[in-house]
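S.K.: These notes open a run of structures that come right after.
No value in this document is a laboratory result; all are computed from the given coordinates. Being a predicted model, the structure only gives us computed values, none of them experimental. Cβ atoms are built from the backbone, for glycine too; each structure is taken alone.
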Structure I
Amino acid sequence: MPKNTTLMSSDMQNELLEAAASFLLQKIKAELNETPYTYFALIADKYKDKSKQELIAVCIRYVHRGMLKERAVGFVATVDMTAAGISKKILEVIEPLQLDPSLCVGFSFDGVSVMSGNKGGVHVLLKRTFPHAV
């Protein structure tokens, strides 16, 4: 590597972040697959970053070797802030984990109607994929 290399370009930083995220997702997936029937809960919240872009944070909560784990599995931008758009993004984020839908026991969202609404919110739409979730 040349002496003037600083590794500070935004492209390099993004590559490092993507590599770290990929590594962590593989570790989480390994923990989830280590024990059959690892029940989990989905946690999601929407927020705006400094540039006012809408983002969704997605986490999962599960027990591994007797310890409660709460892991961030993705932070994604979305233009479609409808319940359908948010639900789609959440499912895209967790897809690499290959979670068994029958093992999802619950959801945790903020009180905003698009997330928790009982007629057409994210909760209702995800319940179609995760029928046992509360």
Structure II
Amino acid sequence: MASANLSQRGKGKFTSEGYIYIFDKVGADQVTEFWRCEKRRQCKARVHVKDGEIVKFINVHSHAADAAQVVKQETITKLKSRAAETVEQTNQVINECVGNLTQACQGVLPTHGALRKLVRRKRKEVRGNVERL
């Protein structure tokens, strides 16, 4: 199953089968997207995606899949979007996003203090963008 997440800079990330890919370029047909493995310096794996479905795998990953990192990425993306959209308290946003994760996935996440800081920074960014309008 494939899903989309956001990177630290707001760009798209593509996850599939425990691997995370970052966008590389669009194909000549302007429909096919080329995604490369997130560990680009050590792994040459790539996928071709058309309409959200993987069409072709290029090369084999040189590392093991890490499902916990995928869950971590999805949780942080969900946390940031929830922080931007709601006016709930910071701890309430964190508990809503992290509360139903397994113990193994919670162990991969940043500390509670770091998550609180992440939520506050996202809200400050959103407030700054609204004030500029």
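S.K.: Using the calculated result 41, 23, 7 for Cα extents along the principal axes in Å, for residues 20-59 alone, pick out the matching structure from I, II.
M.R.: Details: I: 41, 23, 7; II: 29, 15, 15.
Of the structures listed, the value fits I.
S.K.: Name the one structure among I, II that relative contact order in percent (Cα under 8 Å, 6 or more apart) of 21 was derived from. Could the numbers behind the result be given before it?
M.R.: Details: I: 21; II: 16.
Considering all the candidates, the number was obtained from I.
S.K.: Supply the structure label, taken from I, II, corresponding to helix-only ellipticity at 222 nm (-39500 (n - 2.57) for each DSSP H run of 4 or more, over all residues; to 500) with the calculated value -13500. Each step should come with its number before you reach the end.
M.R.: Details: I: -11500; II: -13500.
Computing helix-only ellipticity at 222 nm (-39500 (n - 2.57) for each DSSP H run of 4 or more, over all residues; to 500) on every structure in I, II gives -13500 only for II.
S.K.: Which of I, II yields 3.6 for distance in nm of label points 7 Å out along Cα→Cβ at positions 12 and 44, as computed?
M.R.: Details: I: 3.6; II: 2.7.
Traced to structure I.
S.K.: With percent of Cα pairs over 17 Å apart, for residues 28-83 alone as the yardstick, tell me which of I, II scores highest.
M.R.: II
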